[in-house]
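Participant: The data blocks that follow each hold one structure.
Throughout, read-outs are computed from the coordinates displayed, never taken from laboratory work. Note that this is a predicted model, so its numbers are computed, not measured. Cβ atoms are built from the backbone, for glycine too; each structure is taken alone.
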Structure P
Amino acid sequence: MNFRYSIRYLFALLPGILVLLGNIVSVKFAIANIIWAMVILPCADWIKKPSENDPPEFTDSFFPDLILVISSLLHILSVFALLKMAVHPQNIFSLITCALSTGLNTGVAGFICAHELVHRKYFYARMLGQVNLFLGSYMHFYIEHIHGHHKNVGTNADPATARYGESYYDFLTRSVPFQWWHSLQLEVKRLEKEGNEFTYGLSNYVVTTTALELLMFVAVGVILGKFALLAYAIQTLFAIHFLEYVSYIEHYALVRGEEKKIDAIHSWRTDKPGSRNSLFELVRHSDHHLRASKPYHTLVSHAGTPELPSGYFGMYYIALFPKWWFRKVNPLVPEIFKKKIAE
């Protein structure tokens, strides 16, 4: 029963396979990946009915964990395959298309796998998650997400909680720098408690990993050349765009006071099967925030919590047009939150 239930998550491997083939064999596979993620899955999210079925009790997590690891490895191989291809690109169209396709996979598969893995208790899982983050130049997420976001979600102290009436673009320009800065300060406080005087030195995880990310850009440019640097930059920026889009819709307008305990109502959920199966159940975000270490394949739906009108893929284009987003989502914000905003 566990194996049969887990088969649905094989859909999450398709983008990684298409991206890898696109970077190695033909740009046609990269185009196919873009069509899959940007056209087919958004349409499926609007057409398919929600699937609210909860998972069976898992006695063995080997198969869902294996799918997660394979997806992560496909992402890593895809990025390096992109860099190899970009040394001598066939043409500028192929270069940009493959970079966008790879960035799409980094933002969807790479970062989502990383999100799942950094919550695991095993060292190898957390390390694999950090490698995924490194290839998207977002390693500070490891600190900010675990020690910042999960503590402060829904409050003004959380850069990753979108405010009511805040557009995606305003959120993006606020969230990205402040998440980095907040993660840096979290590390400074940690080192101060440990009695370390060099709080901005190499013992600071954010300082060290940011330096490594910058060195990666320099190494790519010096060793592999300008086209590889361009490709790597495009895939990184596109990946961050998708990660922050997801952050935007996960908690939009669901605010709380710092004294109020985090509850399932502080995250938007959706049970659209396309998003569920392709995004490792990230769409059941309410349950994730109740118990962050809970494996993706065991997450359940919480009836009565705020529900998006479509899946994460289906809401993508709506989020890009603020007036459309506000018209579609603002009426769905529960009154309890609107009263809190007005205070």
Structure Q
Amino acid sequence: MKILPFPTPTAPALCVGRRVHCILHGGRDGIITAIHGIPAPATVRSLIAGCVVTGGHADVDVAFFACGEDHPASLSGRVPEAIVYGVQWRLSPEIAPTEEIEKLLLEIGDHEKHAAAVRERAALISADAIRRGQAFLDARHPAWATHAIVANYEVSDSDSMTDYYASHSDRTLLLAWSRHGRNVFSEMRKAAAIAPETEHLGPGCDVYVVRLAWDHDSSDEAAKAGRWLSTDQHYRKGEHLPFHFYRDFLPEEYQSRIDPPEFLRQSEVEALVAQLPVKGGCTWEIRKESVENREGWSMGHGYYLGTGRYAGWQVSKSSLVLRELALAVGMGGYRIPEEPGTLPAL
């Protein structure tokens, strides 16, 4: 591996007040406000064309200016000298005046004080909610209840462009008590029917989609004679046609969609299919996607009711000792009667 001297002899020296620019987070300007140690730029070396740097005897504190609402003024402490001389940073020959440095540090201090106050206030609210929630759980849950059935509203944090998939829970509702910790979907469905937020996951509900499919292979010359759509493409029996081929046959409220409409009950989609025209060579099919998810494998999401993994309401079993459950109940997140011992018949 070739090790190159770095930085160049003409690179500005590190000193308090030196203006810098870092390309990370969309690019931010800053000022060096403190130096810890004695800079030794001659010892800094670059490996792999600047992807890795080593050396240096000092660290610097850099105060960054605000850059939009998402990036307020902030202080990055103890940045290694070698990093500052790296490919992601630029050193300016300009030195900022003392007044500007003091003003920037004051802005950072005010922001940190405000952020600390917000965190402290949030911690007090959470602690009070947990106390009230735990008191509710201790006083109102029946003696025979060992678990609870809860609903979580998941908000997606996924980014398909980077192949990253994740979510976080935005709301939690306590729906019902349970005598056991087994994942019984019929029990979860009864609990889901209690709350308006989750009634679409209740008994008899799943996701139903209507599609138009070929009822013959493209090699069947006899069947091809009566088909409504003429095409030279190869297809097999049961293969679905693209939605835009047949959406004009659906009621007007569905014709502006880019995907087939979804229904929660089989009776609803069957009523729609009954009024659709017969298309030669094709048949209308109803595809069912169950809301009962069984992801009990390693790194799976467990057993839950839901129409999606990373977004929407999900119903599952929960322990009664979870801090998150006490917090949710303390914030009013429950749908069970408040009288002790009363609950839906599950």
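Participant: Given 0.50 as the derived value for FRET efficiency 1/(1 + (r/R0)^6) of positions 222 and 270 (r between Cβ atoms, R0 = 30 Å, to 0.05), which of the supplied structures P, Q does it correspond to? Don't jump to the answer; show the numbers that get you there.
Facilitator: On the way: P: 0.10; Q: 0.50.
Source structure: Q.
Participant: I have 4.2 for distance in nm of label points 7 Å out along Cα→Cβ at positions 246 and 318, calculated from one of the structures P, Q. Which structure is it?
Facilitator: Label of the source structure: Q.
Participant: When mean count of other Cβ atoms within 10 Å over residues 54-61 is calculated for each of the structures P, Q, which structure yields the highest value? Intermediate results must be reported in sequence, preceding the final value.
Facilitator: Numbers: P: 12.4; Q: 18.5.
Looking at the calculated values, the largest one is Q.
Participant: A further question follows. Of structures P, Q, which gives 18.1 when mean count of other Cβ atoms within 10 Å over residues 30-37 is computed from the coordinates?
Facilitator: Structure of origin is Q.
Participant: When relative contact order in percent (Cα under 8 Å, 6 or more apart) is calculated, the result is 24; to which of the structures P, Q does this value belong?
Facilitator: On the way: P: 24; Q: 18.
It must be structure P, since only it matches.
Participant: From which structure (P, Q) was P(r) over Cα pairs in 10 Å bins from 0, in percent calculated, if the value obtained is 6, 25, 35, 25, 9, 1?
Facilitator: P
Participant: As an exercise: helix-only ellipticity at 222 nm (-39500 (n - 2.57) for each DSSP H run of 4 or more, over all residues; to 500), calculated from one structure in P, Q, equals -7000. Which structure is it? Walk me through the intermediate numbers first.
Facilitator: Numbers: P: -17000; Q: -7000.
This figure was derived from Q.
Participant: Something else: From which structure (P, Q) was P(r) over Cα pairs in 10 Å bins from 0, in percent, for residues 158-293 alone calculated, if the value obtained is 11, 27, 33, 24, 6, 0?
Facilitator: The correct label is P.
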